[in-house]
Structure 1
Amino acid sequence: MPKLKTHKGAAKRFKKTGTGKFVRANAFKQHILTSKTRARKRRLRGTVLVSDADQAKLRRMMPN
C-alpha cells in the first residue's frame, strides 16, 4: 500500500491526544472581541474534543 500523506491544513489546526482522539481550539476568538463579554471570551479559552462524526475524517487526514 502507498503511504498516506498528512493533510497539512489539518495538522496545523488539530492535535492528537494520547488516546488517539483529536482536540481543537474553540471558534469565535479571533477578532471583534470588544463586543463579546469577558465571560464569553474566558469560556472560549482552551481546547475541546472534536465531535465523533469528524474523528474518522481526521484519522484519515492525519495518519501519524
Structure 2
Amino acid sequence: MKKKETKKLTRAEMIKNIDKLKKDLFNFRFQKMNSQITNPAKIGETKKNIARIKTMLKEKINA
C-alpha cells in the first residue's frame, strides 16, 4: 500500500487494514515455519505497511 493510498483512508478503514495486515503477517510467519511461503519478502513488506498505516493514523488523531 502506497503513502497516497493510505492518506485517503478514514480512521475506521485504517484500523481494519491494520487488523487484516496483522492476520496476514501471522499467516506468513506460519508459512515460513512450515517452509510453505512463496515470497519471504512479503513479511517485511507487511511489517512496513503496518508501520506506515499506524503512523498515518497517529497523524490524523493528533491533527
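Summary of computed values
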read-out: Structure (1, 2) behind the derived value 44 of relative contact order in percent (Cα under 8 Å, 6 or more apart); value: 1
read-out: Label whose coordinates, when helix-only ellipticity at 222 nm (-39500 (n - 2.57) for each DSSP H run of 4 or more, over all residues; to 500) is calculated, return -26500 (choices 1, 2); value: 2
read-out: Comparison of 1, 2 - label where mean count of other Cβ atoms within 10 Å over residues 30-37 is highest; value: 2
read-out: Identity of the structure behind 13.1, 44 (criterion: Rg and Dmax of the Cα atoms in Å, calculated), options 1, 2; value: 2
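A short reminder: the numbers here are calculations on the coordinates, not readings from a lab. Quick caveat, the model's predicted, so the values are computed rather than measured. Cβ atoms are built from the backbone, for glycine too; each structure is taken alone.
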